[in-house]
Structure I
Amino acid sequence: MLELARVSAGYGAFQALFDVDMAVTTGEAVGVIGPNGAGKTTLLRVISGLLRPRSGSITFDGQSIGGLPAHQVVAAGVAHVPENRRLFPRLTVEENLKIGAFVPAARAELPSRLASMFDLFPPLKERRTQLAGTLSGGEQQMCAIARALMSGPKLLLMDEPSAGLAPVVVDQVFDLVQRIRTEGFTVLIVEQNVQGVLDVVDRAYLLEVGTIRLTGAATVLREHPFVRRAYLGM
């Protein structure tokens, strides 16, 4: 479904990614783990069209999307849940969800998409007229995920969904990821919470200083001596 080949990217004179190779197949949940500043957010920004790659290729469903503007990437079937959720706090939950359905194909199915999101996330239905900025952290993350799903994506990108949340809410967020998986969505998720993300993905890549250092099944990486020592405190 998604393939990156020797992708490099950065900001001005700073290079954040160096020849990154990565693949995600249909139906998978794939994680990208690594420390703060490793280039994880940059990776998702390049895939979703918010940042142009300096070199390399990005292919999605057989179509080259590297360098396309973000709205065309969304139309191709890729949705991005940004770090810190980035909701419109003075709009209601329902208004935030409607914004997620701005592409023409999704707009045509707005009522059914809203119904599907309220079925998938019942608390949002209860709070559909509530201002998004007044929701709890976990509810805001739920709203951000639902907003992305309103576009009807084939691939969902999630950037640090547990960032800044209390431990009990973090558990709820990873439960949300599990729920999305059971609905058949393909997910690429970047996280600093290594233990949490390895519990919900099939495979993972370890990104350090803009370079892929390790890759493998989540169960294998969880037992890898370097990952255990550097990221799991074992």
Structure II
Amino acid sequence: MAIVTGGGNGIGRATAELLVEAGAAVALIDRDERAVEKTKVALLAAGAQVEAYIVDVTDEAAIEASFASVDQQWGRLDILVNNAGISIRHPTMELSLADWNNVVAVNMTGVFLGCRAAARHMLRHGTGSIVNTASIMGLSGGGLYPNVSYQATKGGVVNMTRALAIEWARQGIRVNAVAPTWVKTQFIASLTTRPELMAEIARVTPLGRLAEPDEIAAAVLFLASPAASMITGHILAVDGGFLAQ
């Protein structure tokens, strides 16, 4: 049984689709009711076992309740994909404290709450795999445009992943993360209206293009699967070579 947060769109939806193809039952968690229900309907039509929960990942009580519901219904929780995230791309001097706190709440606190809630159930069985969505911006200073709250929180996800991997390793829970480059999803819709920026992103990416959602999902599936049974605390960049420069 797998839970995917931010499962209604983009990388989350692509990941849910691949998990279903691999034989997993999936619970989608998203605050966008329309998107998550649309994804649920599509997966059901494909013969999947799927549930949907309209939950904000920053809501501790709702996260705990939804994870408990999944565990009660399915009897176990094997995989968590912590994918929900937001970005508010403002220069630092124009970034309000409210916006900073919003990004921290979703990108860091939401990941923490998901990891903790999943571990409550995984620890009972002595096994489980958590995959967090970090970013190349959590491993670099970026530089193409100011985005300090996103970069700071994704850097936090990187080290949270490592810390939890060490804490839970002897108890059978693996914790890893993917660090995507720019991906062709609605998440970067505002950037794609700037041709000069798109050209610059292609220039600084050795493979010369943006990633597709299923390319990130494939990396998530690998880390979540038994094929990665000796991998924990790892940050897998799916970045077209961006970080190799």
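For distance in nm of label points 7 Å out along Cα→Cβ at positions 29 and 53, the highest value in the series I, II is held by structure I.
Source structure of the calculated read-out (distance in nm of label points 7 Å out along Cα→Cβ at positions 133 and 189, 1.5) within I, II: II.
Calculated for structures I, II, mean count of other Cβ atoms within 10 Å over residues 61-68 is largest in II. Structures I, II were shown, and helix-only ellipticity at 222 nm (-39500 (n - 2.57) for each DSSP H run of 4 or more, over all residues; to 500) at -10500 was computed from I. A value of 15.0 was computed for mean count of other Cβ atoms within 10 Å over residues 21-28; which of I, II is the source structure? Structure I accounts for this read-out. To which of I, II does the computed value 20 (relative contact order in percent (Cα under 8 Å, 6 or more apart)) belong? Traced to structure II.
When distance in nm of label points 7 Å out along Cα→Cβ at positions 5 and 165 is calculated for each of structures I, II, structure I comes out greatest.
Coordinate-derived values only; no laboratory data. In this text, all values refer to a predicted model and were calculated from it rather than measured experimentally. Cβ atoms are built from the backbone, for glycine too; each structure is taken alone.
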